[in-house]
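Got some structures for you, see below.
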Structure 1
Amino acid sequence: MKRNLVLIILGAIFVLTLLSGCSGNKAKVYMPVKQKMQMADDFFAIKKYHKAIPLYTDIVFERNSKYTAKAQMQLAECFFKQNKFLSARFEYEEMIRLFGDYDDIARAYFQIGVCNYENSLSPHYTQEETLQAIDAFETFIEKFPFDGRKAEAITFINKCNIKLLEKKYYNGYAYYKLSDYSAALMYFDEIIELGNNNDMDMNSLYYASRIFIFRKDAGNADKYVEKFMSKYSNTKLAPKLQKYYNKKF
């Protein structure tokens, strides 16, 4: 008898909880858009992005509200704040497609570039997203040349170009390890021709020199070794390269 009474009480609690949840969901459905927007903004302000997202989504789906455009932007921002960059990029793209005349539509263009950059892989892997990031930032600069974020966009482009250079170096090094020296030189020379003074330039010069020394190509070996020594004679690689050169010639 006592066991049955406990089951009845538990069942009643479950039903009340279910009805309460349904009532809450129903209340949100019929909640005025202004109130729904305020609730979403309140959640956003305290970083409860997962709770703000469904509210912003509801407003966006209504389409005919004065809050719709802002809700679309905030929806993208919620995903961005959660580091969900693919979802964020999609929502920023929707922002541009649906609300191209929004006051700060420039932010959507800028953020697409950031999303692509954040999604890009390390230089060891394919750099499709890095190239997409450059395109996005260049589009942003072209459309909004006087925007206050222009300098930051240029900084991102520079970071992307460095990643692309690193990718070329790793390609060259991979071919070097495979003894495909012609392919390796193609990548190393692209970096060397830029005339930078950094690790990528130093390592590219080092391995290119070793290739010409190995081939006993005295003309190019002398040229590359001389260039290396003029720039990096105080590095740990300098005596190694000189020793290898003396051994072969």
Structure 2
Amino acid sequence: MEPLNHYLFIDIETVSGVAEYTQLSPGMQGEWRRKAMTKFGEDADSETIFGERSGIFAEFGKIVCISIGCLHQQEGSWKLLLRSFSGDNEKQLLEEYCTSISRFHGKHSDLTFVGHNLIEFDLPYISRRMIINGMSLPNCMNFQGRKPWEVKDRVKDTMQIWSFGDYKSFTRLSLLAEVLGIPSPKNDISGEDVTRVYWQEHDLPRIVTYCQKDVETTARVFLRLMCCELDFTAEILQDQVGAA
């Protein structure tokens, strides 16, 4: 079996940057109207669409949770060690995330990120939000100017692995888990609910739990795609992920 402790599984949860469209500055309202028309059609109701879809765009949304996990073997048993960074203060959670992955990279120079739709969503979103918050990207996340094959060695995207070169397809993580016979631990909200749960229900812990379960499912799907027969249990850490 190939070494597994250098894989860092990751997922993020994003919401609209403000609770309502009317809270945007006049300039950003205009930019959102243009974005909504381009992405959702000229007849799209900009105000309604903002609450439903703006969180998927780094320019109009924000990150409220990043969950990461790594595999660790102890006394013959495997565990997925999970840690989450969450809160209303996006810059603070991003700083904590950067500190964590930089320490992990210091222990594992071959750090490889693993996620679902990671290449086109999670990593670019994190990077853009860091720049917006006036932050520098950690070395292990700075893919600017890298050759495609160099990025490929550092990032494993389960959606792209499953595509087998068919880049027109989009397969949800939940569908992939279901078709592979992997029991999904998700039994509460879906991605479409996150903005509502955050802004209306003010239930961030519920979002964190959802995010952690996505990381666990991603790890199981990835191992199955790699034909790796490995069972593990998930353990939520309050301390540094990857410290082992």
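Laboratory data are not the source of any read-out in this text; all were calculated from the coordinates shown. In this text the structure is predicted, and so the values were computed from the model without any measurement. Cβ atoms are built from the backbone, for glycine too; each structure is taken alone.
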Requested in this report: Could you tell me which structure in 1, 2 was used to calculate FRET efficiency 1/(1 + (r/R0)^6) of positions 32 and 72 (r between Cβ atoms, R0 = 35 Å, to 0.05) as 0.20?
Outcome: 2
Query raised in the report: Just checking, which of 1, 2 has the largest value of distance in nm of label points 7 Å out along Cα→Cβ at positions 128 and 192?
Result: 1
**Report entry** Answer label among 1, 2 for the case where relative contact order in percent (Cα under 8 Å, 6 or more apart), calculated from the coordinates, equals 8
**Finding:** 1
Report summary line: Across 1, 2, Kirkwood radius over Cα pairs in Å reaches its greatest value in structure 1
Report summary line: Value 5.9 of distance in nm of label points 7 Å out along Cα→Cβ at positions 48 and 208 was derived from the coordinates of, among 1, 2, structure 1
Requested in this report: Consider the structures 1, 2: one of them gives -12500 for helix-only ellipticity at 222 nm (-39500 (n - 2.57) for each DSSP H run of 4 or more, over all residues; to 500) as calculated from the coordinates. Say which.
Outcome: 2
Query raised in the report: Computing log10 I(q)/I(0) by the Debye sum over Cα atoms at q = 0.10, 0.15, 0.17 Å⁻¹, for residues 88-167 alone gives -0.26, -0.57, -0.73 for which of 1, 2?
Result: 2
